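Down below are the structures I want you to see.
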Structure I
Amino acid sequence: MKKYTYSAKQSDIQGKWLVVDAEGIVLGRLASVVAARLRGKHNPLFTPHVDCGDFIIVVNADKIVLTGRKRQQKMYYRHSGYIGGLKEITAEKLLEKRPEDLVRFAVKGMLPKNKLGSGMLKKLKVYAGDQHPHEAQQPELFDVKANI
């Protein structure tokens, strides 16, 4: 008798579209739930080397919560590639300028660091307000607070 583990193929996966409202939710807790859904860990057909996840639309990214003194002390860095080209920005200023990036960076850090992770990150859509242009995909509302 053969015993084997089922390995899902890309054709077996049916990705759903989900809308997540980030208003009043702590950044790290939101990012961990979103990263797990993007990865497909909730799916019984989960296979580590196949993208089994859903498409996630995060709205109200500008109303996300940072605990403690992270708003003033947490720094985000980037480098231009030139000598002395290291740029830094606090989480508070990033939240004012580009709140979408705050969520995107947090989720990106929780995904695999390879081509598969890059593909998963492309399925994440983040918007500062409560409007999004993905109504044609008929997304379902996903309650993050129930999954934290």
Structure II
Amino acid sequence: MRSWTTSARETEEEGARIARARPSEADLFAAIYLSGDLGAGKTTWVRGFLAGCGVTAVVRSPTYTLIELYDLGAVRALHLDLYRLQDASELEALGLRDWAQPGYLWLIEWPERAAGRLPPADLQVKLSATTQGHEITVAAATLRGENWLRRAQA
């Protein structure tokens, strides 16, 4: 699925659209990888996604904290920003294994910095900034992701 946005609001709306189509199982574990250059709109997309899940709190990039948790009711969202990782082994100190279980939804910015130490993505979101706006491509990486994306396009 590919879309173009020309404002932060439109980018947030694209994230919210994916959120509204998310699987509803409370025992779900899902992961979304977000990639793109600095300023491509990853955190803006996540902000919209979380708003689409009903989060009313301010959503900031966890660039310095690395992790932010959000309660979505039966599921908790884990927003990770791995930009500052120097080495993938630093993930061990974050205790991510405690959250790699049913009832969690991971939104991971800069997943390539983890060098294969993350759960596989159900959806992969690629954002790129151009002079005309932002291009957003969402691709399914699992059967769950394919069903999710199909619901988002309906």
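One of I, II was used to calculate distance in nm of label points 7 Å out along Cα→Cβ at positions 104 and 128, giving 3.2; which?
Only structure II yields this read-out.
State the single structure among I, II that was used to calculate Rg/Rh (Cα atoms, Kirkwood Rh), giving 1.03.
I
I have 3.1 for distance in nm of label points 7 Å out along Cα→Cβ at positions 32 and 96, calculated from one of the structures I, II. Which structure is it?
Among I, II, the structure yielding 3.1 for distance in nm of label points 7 Å out along Cα→Cβ at positions 32 and 96 is I.
Which one of I, II has distance in nm of label points 7 Å out along Cα→Cβ at positions 8 and 136, as calculated from the coordinates, equal to 2.6?
Comparing all candidates, it corresponds to I.
Between structures I, II, where is distance in nm of label points 7 Å out along Cα→Cβ at positions 72 and 120 highest?
Going through I, II one by one, distance in nm of label points 7 Å out along Cα→Cβ at positions 72 and 120 peaks for structure I.
Please state which of the structures I, II yields 0.95 when FRET efficiency 1/(1 + (r/R0)^6) of positions 24 and 80 (r between Cβ atoms, R0 = 35 Å, to 0.05) is computed from it.
Structure of origin is II.
Bear in mind that the values in this text are calculations on the coordinates, not laboratory data. Just so we're clear, the structure is a prediction, and the values are computed from it rather than from any experiment. Cβ atoms are built from the backbone, for glycine too; each structure is taken alone.
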